[in-house]
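Input: structures, listed below.
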Structure 1
Amino acid sequence: MIYKVTPQQALQKYWGFNNFRSTQLEVIESVLAGQDTLALLPTGGGKSICFQVPAMCIEGICIVVSPLIALMKDQVQNLQKRGIKAYCIISGMHSREVDVILENCVYAQVKFLYLSPERLLSDMVQLRIQRMPVCLWAIDEAHCISQWGYDFRPPYLQLAALRNLHPKVPFIALTATATTDVINDIQLQLGFRKQNVFIKSFERKNLTYVVNEVDDKQLRALQILNSVTGSAIIYCRNRRRTQETALYLNQHNITADFYHAGLTTMQRNNKQEDWIKNKIRVMVATNAFGMGIDKPDVRLVIHIDMPDNLEAYYQEAGRAGRDEHLAFAVLLFNSNDIADMHQRVAQNFPVLDVIRNVYSALCNYLQIATGFGLNDEFEFDIVNFCKVFKLDAYQVSAVLHILEMDKLIGLTDGVFMPSRLHILLQNEDLYRFQMEHPELDVLIKTLLRSYGGLFDDFVQIHEGEIAQRCKLEIPELINKLLLLQKYGVIEYLKQTDKPLLTFLHQRVPNTHLEISVSVLAARKKRYEIRLKAMTQYAEEKHKCRSLMLLSYFNEEIKQRCGVCDYCRNRNKLNINEIEFEAIMQSIKEHIAHGSFDDESLLKSLNTRHPEKALAVLNWMLDHELLKVDKQNNLALA
């Protein structure tokens, strides 16, 4: 294969780096050799480089599939800043806007086209992709293709059909977290010609994992922030808690702000920018925050509420220390959290009658009659919906997720779409129109002077700036833009930041709503298994945190991390690993076969280092591996 540039040249030219991170170059070379490739790189491991660099090395366009709209927009903006032509097609775009982008990808020198799986699978998009010079399929967040994964997305199951469009083009699938079952399933579902996996170790040697069982979480978070310097994220489970915690920290002289999906896009962007620039130290957020944010100097991530699974915890905790310097990931929990974890099962998997009632309310809210609604798209305000029908927001979210899993609806997060404008007439026709409509001439000239490329593509515009230059009030300007659109001169798309809900099937009567009970039961079982693993991680007091996480992801490393809360307690004993395990095993065997108090046990052990045996004995009592009965004899807990 003839390269336009080598991987090293592309990395240096477009990204300004001289060297690849661990595993990146091996993945890139596999892709350039035309092999289907699965890359598992933990959060901060540089996954995007693994498909962006090889795409820059060869001719053609790379089609990137991702479920994360905000992340797609962010990557496209970053590529454009580097002088690389890239587009994304997301829900909420006008059909004319999509059409223009697809035409550019067919005829212009476009290098990257980002799409959601739902968009990619439409007939219109696939027909155009057949005409594009595709060089690579990149499937981001590839764990979404596996029903064994924690974030399964049904549209991902159809991605293997892309091979029919360009049979010789390889796949690269990328994810930060996957168990062995998910790794195998990704390759199976995408139809890999042969198994080909690159795994960067999940071990984060610079990250110290800590679990604290405490009653007052806000106080403990404050204490930790006062003992660890630097930028921090605190994750909470609900919006109210983010606001309460941020207020508490500010009252105690820690600069903090809150972030959740209920804020406007402008509010979220401003808060995120202040945190990135270290104008505030702590961002208190729901899990809507952090995905794709390239802030390497986060020193601390605190979870005030437990996530549902270890995959989510590992990803969120991994946003600390991306610069590979010392950082901390702290989980705070108490008995209330454990009880809450069990309640989540019922909340996330409501009975069929509840599902049907929410479905009926949703159809009525959106004014969809029985037999109608197929492929209709709506801006959807879940808060208002719950208020109108007096429904619990958490339960509604769970039902929407179930309807999405059963391919009845598609739901996107709210994403800011700025106003865009595209001139439909050619130069001569536009000039003629200006002569015939002098009252619109100044506005048209202002648009042409203010923005380039209006004849070729949809261009982002700012109504406030245009109104100021035309000496118009904004409502008057918008009326004139709408008038130009009515005349067929322009296509004008007003800004929006609402979530979008798409009906993938026409409305059916409640009694005919089909939800697979067996499939739902299987999902519930997998959810319970993950929930149990998360709970065990929190409650475990006798294992290295890092080793527990690595074992969950099927990575076997025998050596303790030496820095987590468990290891630090162990290290205080000043006993090496082999000695400690040998003494502890000897104590267990003695107690299993006889009755001893602590003094008689130490004599019975007959060790040359009684001080070490005493230290291990005390450690076992402190960590509740041993207990003392009513006769003051030691017993195994």
Structure 2
Amino acid sequence: MSYALIALPLPVRQLFTYRIPEALEAAARPGVPVLVPFRGREMRGVLIERIAQTQLEKVSDIKQVLGAALLTPHLLALTRWVSEYYLAPPGEVVAAALPGGNTGFAGSRARKGASEDPIVGMAMPERVTLTSAQAAAVKAVNAAVKSGGFQPFLLHGVTASGKTEVYLRAAHAAREAGGQALVLVPEIALSAQVSGVFQKRFGGRVGVLHSGLALGERRRNWELARRGGLDVIIGARSAVFAPLPRIKLVIVDEEHESSYKQSDQTRYHGRDVAVRRAQMLGVPIVLGSATPSLESLANAARGKYTRLLLPERVDSRALPSVLVVDARREVGGGELLSRPLRAAMAERFAKKEQVLLWLNRRGHSHHTQCRQCGWVPECPRCDISLTLHMEPREFRCHYCDHRESATAQCPNCQMALLRYSGAGTQRVERELAQVFPEARVLRLDTDTARDRAAPADVLRRFAAGEAEILLGTQMVAKGLDFPGVTLVGVLDADVALHLPDFRAGERTWQLLVQVAGRAGRGKRPGEVLVQTAAPEHPAIAAMATGETVLFVRQELDQRREVGYPPFTRLIALLVSGPEEAEVEEAARMLAERAEAVAEPLGVQVLGPAPQALARLRGQHRWHLLLKGENGANLRAAAVAALAWAEEKGNLKRVKVVADVDPLEVL
């Protein structure tokens, strides 16, 4: 008699034990999908491990094996590591590794037989002359691919320095060595552009994996990759689990991007999981960015990563010039476009050139208030004011999507004395129509991207010259290559600059450098105008002057002094529930439990306290932060607190979630 540990798609940090019937002995192997009874109903799960015995007295039988193995031994080991490191429910981690999430437990229905999936012939590589820095980077990575073994590289190149060409050459080396390459990008919108570049070199043996694809297409590409029918898989965060049997290279583009960190359910970091996967497989990994995270720069300084520098743009193109516009003097009267920016835009239009405008705030106005009675529209389910949208005219919550109709009069006192502030992309669009009525504008933000096909269509139209202006949020800040763009306008550089978060300065610097890098990527020189009310801030100054080394040193010195990453490790315990008093009590008891074991382990407990957004989607939210230098000790303290929370009867309607290596501590 033998037993199996089964992962079920449930938010609990445990595997479930079932007996393997004699009739299923041969089929019940690690990685297969199974059907099991669970609390009076049937559930699909994945068999993780077979065991010879169990201490449990009552064990149910597996009812059915639903097909061949979905996960290889390597991917089973990777999901187990993710579950243990991130203190995450194993069933949710396994679901993240399957095409379609929880629906993936049903098994893949992709067609069998490689002959049924026609593969387009190989495309001949384009002839590209490498810069000396590119050639050195390619030589180092290709040597690592050829020799094998885990070797992490940090490819630090300025915008338009040709990082993608290095990726292409490295992936080609992996293919020549009989292997496959995994390429991660931070946004779904970028996958189409990146896959198009790779398809020019590799033909049809390039596949895409991300949640924006139809489930059938995801399963097809997943199955093709698993059978070795693809040389390159390109995808967003979840593609880190792609089933590549001959993987010889991992690439993470824009490695600094926060979108690699899952913000709900299994809170894993795609970049860090990719590094661990490369380490487990014994293959090189390339982390590329023009603005590397301070953690990666620190790893390079410590010798953990090999740093490859691309200090210049290809073809000796100059970096764009930068003009910082003091918004306190140049922007007024409710206008969003400063006089210098208007003049620069008019000059570009006269030359038939394109302009990219960036504002990391959607909607029309983020704050509305009645001047007569002080009324402010607020979300009934979240502690936040509603944002005015014009298409249609309504107030919206950007967290729970609560909506209310918006009129020109105050609903409280009926006066038409509403004041609007905190302009978003819709308001900018209206001002552009007034100032430049003949200029065609394309807007790309979350509102316009609700249709999955919209982002690719907007970018295609802009690339084809169907508009003079591309206006957007952070969706247009990175990875895009439009040779016709010679001017980038940052309408408000201060949106996230003063948040009470130790990474606020780093994020602002990264975003500004990335969006500035969209200018001057063709033969014509580029210019960047940055509107800010804090021109003296180190993040703004570093972006404007290019003094990256000084800025990074200052940021690292500050973090070392106060004990924040990369000099310490963090785990946040997030507590939420419908009743505020219950959440507060649970948070305080959780902190007491953590403190009981923290001091001997060298772990500091900060909090508990309400989160910055103390109520979200009807749930009250508190948190506490565990801080320490030893990751194992830190997790031990967190596990002790979580164990108390998971004990039957301790918590009723309160949910506790661990966020290991949080990117935000608000």
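Values in this text are rule-based calculations from the coordinates and carry no lab data. The structure presented is a predicted model; accordingly, all values stated were derived computationally and were not measured. Cβ atoms are built from the backbone, for glycine too; each structure is taken alone.
Quick notes on this structure:
- Computed 19.8 for Kirkwood radius over Cα pairs in Å, for residues 37-228 alone - originating structure among 1, 2: 2
- Here helix-only ellipticity at 222 nm (-39500 (n - 2.57) for each DSSP H run of 4 or more, over all residues; to 500) was derived from just one of the structures 1, 2, and that gives -9500; the source is 2.
- With respect to mean count of other Cβ atoms within 10 Å over residues 341-348, the largest value across structures 1, 2 is given by 2.
- The maximum of mean count of other Cβ atoms within 10 Å over residues 189-196 over structures 1, 2, that is, the highest value, falls on 2.
- Computed 2.8 for distance in nm of label points 7 Å out along Cα→Cβ at positions 85 and 141 - originating structure among 1, 2: 1
- Identity of the structure behind 48, 30, 18 (criterion: semi-axes √(5λ) of the Cα gyration tensor in Å, for residues 237-580 alone, calculated), options 1, 2: 1
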